[in-house]
Structure formats: C-alpha cells, structure tokens
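Visitor: In what follows, structures are represented as structure tokens.
No value in this document is a laboratory result; all are computed from the given coordinates. As the structure is a computational prediction, the values presented were derived from the model and not from experiment. Cβ atoms are built from the backbone, for glycine too; each structure is taken alone.
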Structure I
Amino acid sequence: MSSIKAPIDGMVTGPDPKVLAQIGHEVQDRLQKTGGLLSVAMTWDFDKKEVLFKVDKEKCAAFGISSRDVAPQAQAALSGGIAKP
C-alpha cells in the first residue's frame, strides 16, 4: 500500500460515441463506489469534437519535412499556439 497521491487516467475507445458514453458512465459509477478515490470524473462529452489527421508522407517529403514535424504544428494551430517556422 502506498501513501503517495497519484492520478489515475483511464481511456475507453471505440467507434460509437453513444456506446462510449454509456460505458464511460458505467465505469464512472463503479469507480465512485470504490473506496479510496478522491475524485472521479469523465472528461469527454458529446460537445467535444475529435479530429483525425492523416499525414501525406509524399507531400511532406516534397517540402522536406517529416510527419513528426507536422504534429506540433497541427497542435499549435488547434490550440491557438504559435507555430514554429
């Protein structure tokens, strides 16, 4: 048994948002009934959008960049950060 306070993060994935919401609520209910947990919350709801980027490796090569170079640029663009040249 540990006395260290540590967060636990669980993820449920799948193609159907309605099923995910149902499973998420079930997991949340079960965890809330578990002793010793201070806070149990879902961080996803139907208002959140998910965007999947598929990097075109040939176009990246034409511009002399890698798919790893694209990820931080996309994140900066979506979060309002400053993209690096």
Structure II
Amino acid sequence: MAALDTQTIVAFTFALVILYLVLRTVYAPLRFLLRIAWRGALGVLILWGVNLVGSLVAFSLPINLFTALTIGYLGLPGFLLILTLRHLTA
C-alpha cells in the first residue's frame, strides 16, 4: 500500500474546500425555494378549508398561485387582503 504524498493530501483538501463552497452556494437558494413552496402549500390548504366551510353559505375564494402565496406568506393579513380585493372587484 502506497503512502500518501503531499500532493495527494493538498489535492484532496482542495477538492473538499471546493465541494463545501459549491454546496453552500446551492443550499441558500434551494432553502429559499423550499420555504416558498411550503408556504404556498399551506396557503392552498387554508384556502381549501375556507372554501369547504364557505360552501355552506355560498362563499368561495379562488385557489391560484397568487392567493395561495399571499395567504401562505402573510397569514391573516394576507387573507384579509384577498377578502378586500374580492370585495372591491365584485
């Protein structure tokens, strides 16, 4: 079995540093996109629940990307914003 020489150790260390930098660069945008997707999914679930309960009194909100992300990201203020916009445009 051959001993590790200095060039091999330096090359391996350099490769690990490059791998770390690439993964760190990719991680931040991926984390951001996953957070948006998660909040959008929560917005869809909230809208679905509102439409399910609202069907008892003939009330509904459209489930689309804008409303889902608005409600998912802003929460209650987003819901009130969507209600206000629906009232102003109806």
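Visitor: Out of I, II, which has the highest value for relative contact order in percent (Cα under 8 Å, 6 or more apart)?
Guide: Answer by largest value of relative contact order in percent (Cα under 8 Å, 6 or more apart): II.
Visitor: Further question on the same structure: Taking mean projected area of the Cα convex hull in nm², for residues 10-57 alone as the criterion, which structure among I, II has the greatest value? Please list the in-between numbers first.
Guide: Working: I: 4.7; II: 3.4.
Max of mean projected area of the Cα convex hull in nm², for residues 10-57 alone: I.
Visitor: Using the calculated result -28500 for helix-only ellipticity at 222 nm (-39500 (n - 2.57) for each DSSP H run of 4 or more, over all residues; to 500), pick out the matching structure from I, II.
Guide: Clearly, the read-out refers to II.
Visitor: A value of 3.0 was computed for distance in nm of label points 7 Å out along Cα→Cβ at positions 34 and 66; which of I, II is the source structure?
Guide: This value belongs to structure II.
Visitor: Something else now. With Rg and Dmax of the Cα atoms in Å coming out at 24.4, 80, pick the structure among I, II it was computed from.
Guide: Going label by label, the one that fits is II.
Visitor: A value of 2.9 was derived for distance in nm of label points 7 Å out along Cα→Cβ at positions 18 and 74; which structure in I, II was it taken from?
Guide: Checking each candidate, the match is I.
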